Structure formats: structure tokens, C-alpha cells
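Dropping the structures in below, format is C-alpha cells.
Laboratory data are not the source of any read-out in this text; all were calculated from the coordinates shown. No experiment lies behind these values; they were computed from the predicted model shown. Cβ atoms are built from the backbone, for glycine too; each structure is taken alone.
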Structure I
Amino acid sequence: MSDKIFELKNVSFYYLDKFPALREINLYVEPGEKIVLLGANGSGKSTLLHILDGLLFPQEGNIQFFNQAINENSFNDEKFNAFFRKRVAFLFQNPDIQLFSSTVKDDIAFAPLQLDMSADEVNKRVDEVMKFMRIEHLKERAPHQLSLGEKKKVSIGTVLSFNPDVLLLDEPTAGLDPRSVREVVDLIIEANESGKTIITATHDLHIVSEIADRVYVLNDEKRIAASDSTKNILMNEDLLHKTNLIHIHEHVHEDLWHTHTHAHHDLHEHEH
């Protein structure tokens, strides 16, 4: 009996049944791991996360969650649906999709309320999550009045509020300033250290070494180009170049040509 949380075999997905978004994806995730789905924009990372969350279903291949098949019919089973939804939480790239209540407190309380917790239990859970997220000062604020960084942190709070085992994070640091990126990365690390399994889709090479034990790299053909330890992936400059995660830039300094490796993220690293 496998103890894998997720196992995907030869999974392919096509939008409108004809536009390929993922091709022959094979991957697995074990409890307590930090996994990164790394790829340039358009490589299929978000689609793969949606499939892992049971929001989309592939036309080809098989998916298992703790040895149980995931498909459209499986979610018609109330017992399986409850088993899955209590254990897996999805963080959308755009926090405005995640936040819809009149206050931060109400947004974080929403999921626990759906689990029929008592009022005292819900209030306790909200307080614990807000303390963990260090957002107690935002409790009575309206989400639409928050900065992007604050919204991202509150969104993470909403998925932590019902204490899931697995977090699926779609570009959690996209658009954030360096300090907010640091705060979100720290929260991901702390959540993993508390026992959560974290699967993050990103193209930001700066954060991968901290938020991943293993990395799956997707390419522009919507396939997994490589899977390996984080260290081996980040040291593979040829792979990163071929998958459009870095590019080679040449320019002249005092009549001498210099070649720099540029990563496709907000802050550049130069290697001479």
C-alpha cells in the first residue's frame, strides 16, 4: 500500500478537448514534502494545481489521492468529497478570488463554519490563524482595503483556517515587494515545519531553494522536462535556459563582451 498523497500517471489535459495544457504528466507527492512546480508562464503549472485540487479533470491518465482515484464521479461520493476537501486547500494566484467577506475575520472564519464547528471553536481557530499569520491588526479590516501583500497573507490564513494536510499554492509571491515575499516564504516554511505538505507553482527562482525539497520543471510543450532535488535543478543552467527560466544576455564593457545569466524574476542575479 502506497503512502503517497498524490500520484499522477500519464496525465494529459486539453482545454476545449483540443488545446493541450498538460501532456503525459507523471509525478508523486509524499506526506510532509515541499514540492515546487517550476516553469515559465504558460507551461501548465496552474492547470496542474487545478487538477490536483479536483477543479479540473484530465482527459487522459490517472490520478490517485491516498490510493483513491480522483475523477468527476469520485466527488459525487459525499464521503470521499468530505475526506478530500478537509485535507486539501487551494490558494489562488489572485487573492481577490479568495476573499469575499466584509472583514478579514469573517473570511478566515468561513471555512471552519462550513465544518459545523461551534462558535467558540471557530473564534479560537480564527485567533490561532491570525496569530500564526501575524495579521491580528487586520482583523476588522475590509479585504478590499488591504495591500496586495496583506491580501496574500489573509488568503493563506483562509486556507489554513480549517487545518488541511495539503496546501496547493499558485504563485504565492507574484507581484509582491521583497519584504512581502520574505514574509510569505517564511510562512510557507513554518507551515511545512508544522506538518503541512506544500505544493507551490512558481517561476521565481529566488524562492525555490527555501520552499522545495524536490522540483518538477515544466516546459513550453506542457511536459515535465525534469524532476530532481532542488539543488540539482537549480544548478542545471542548461535546463533552466531551455525552459525559459533564465536567459543569456551579452553586452559590451570597455570593448569586452560579457555574458550574464539572467533569471526571469524581479531581482536579477549576475554570473560572470
Structure II
Amino acid sequence: MTEKRHGADNEPIFSLRGVRYVYNRRQVALDGIDLDIFRGEQIALLGANGSGKSTLLKLLDGILAPTEGTMRALGRNIAAVAAGQDAFRFHREVGLVFQDPDVQLFSPTVLDDVAFGPLHLGLPSDEVKARCDEALALMEATHLAPRAPFELSGGEKKRAAIASVLSLRPEVLLLDEPTAALDPRTKWVLVNLIRNLGHAGKTIITATHELDIVPIIADRAIVLGEERCILADGPAEAILADRELLIRANLIHEHLHPHGVCSYSHHAGVP
């Protein structure tokens, strides 16, 4: 992990300094965020509901611009991207999968949704097909291609939504609570698929409050507190072992059994 974050030729792909975001000029969502993210990292963005995880992902995706502070992503000023400057190209390189997959699935079939991005790039039909085949295969969703999104289960919708972003072959994948509301079997299938994407070299930032998936999908963890600032940033193993930090971040209850945050190691079906 350390070797990815340091080195003369390894500049951060995201750099945030003093970033603050305020909704409607009165509700602070993020406050004083200083953060560097490097190519190839697998990061878990941890925090209780309302801590600003989704807002931070939207900033990283260029949907929002900071209210205060400076932010650069892949050599671009995020404020300019959010204003529409070179935004289409940027969103080919950084893909956000929303917590609610219905936001991203709007076509008659899953294949149509997965093909939507490549078609809008003006790619030839054989390249569009290759990208769709690749994205669906990566998410083990090839069999879903002819089906309508409304026919899918929650887990199938999540996989289809991720495939619709992967078809653009982004360098960075941002996932907002990808395992929310999934049954245990489907959850761990998806967790393993996310892990495999990381092994394939993608930079992946996953917002979650489910601590049991963190050791599988991330080497680094960033904890957002209810004060909307970063409480901790470091190796995922060390973050998970810091019980007082997890209590402060409202990620576990203070009366939880000491081994509660480590229960991930006992889940069946996870190598």
C-alpha cells in the first residue's frame, strides 16, 4: 500500500485542500477536507449515515464543486469540470455508481444501458459490443443482458449499474454503498466482484458503513466523522482495529463485543 502512495513519479490523481461543501448555503456536508488519492488504490470511505460520504464521491466525480477550498482530479480543476468544462471526457475516466441503481438503469434492457455510454462516444459497433461483453463478463452479468431492469433483483441491478459504468473503461470507479439492502449471499458475491476489479488494477473508492466488507475490498480506509471532516486515514487493518475511533465515528456501538468489527473473517464463501 505504501509504495503506491509515495514516489517521485507517483503524483496523486485526486488532491483536495481545505475542501468544504455547503448545501443551500446553510447545511455543511463536508468541512476542511485535505486528501490525496493515488492511482491503483483500493479505498474504503467509512462513515455513519450523514457523515458526507456521498457528497465526497460527487465531488470526486465532478458532479459538485467545492464551496470552499481547492480540488484537482486527473490534472483538472474540479470546479471547471462541475461547470461543464471537458466534463464528458472526465466522466469517461471517473465513473460513479450511485447507491440507488434505478438512477442509472433507464433503458429497455440491461444491454441497452451498458451500451449507452460507448454509443455516445461514437465508437464503431464492434467496439461497443466488445466493451459491453467485457463489462458484463466482469460483473458476471452476461445472462442479464436481454432482461429489463425492472425485472431484476436488487443485487442484479447493482451489477448491471456497475457494468454500465465499466463499459466506458474508467480509470477510477466510485461506489456509493454498493452492498446496501442486499441479502447476505448476494452481498458477498458483489464484494468478491469488487475485489476482482481492484486486482485488475482499477482505482476503486467505496463508500460504506459496513465494516465487514472492508478487508476484502480495501487496503486503505478513510473515516469521516459526524463533524463532516476526516477523523482518520490509514491502512484498513489499523483503522478496523481502532475501536475508540470506530465508536467516535458512530460505526460501532460502544457496547459491541470487542471482536465484533472483525467478524468478517468468519463469513462463509469469502476466501
Work out which structure the value 1.01 belongs to, where Rg/Rh (Cα atoms, Kirkwood Rh), for residues 75-162 alone was derived from one of I, II.
II
Matching 72, 44, 34 (Cα extents along the principal axes in Å, computed) against labels I, II points to structure I
Taking distance in nm of label points 7 Å out along Cα→Cβ at positions 59 and 147 as the criterion, which structure among I, II has the greatest value?
I
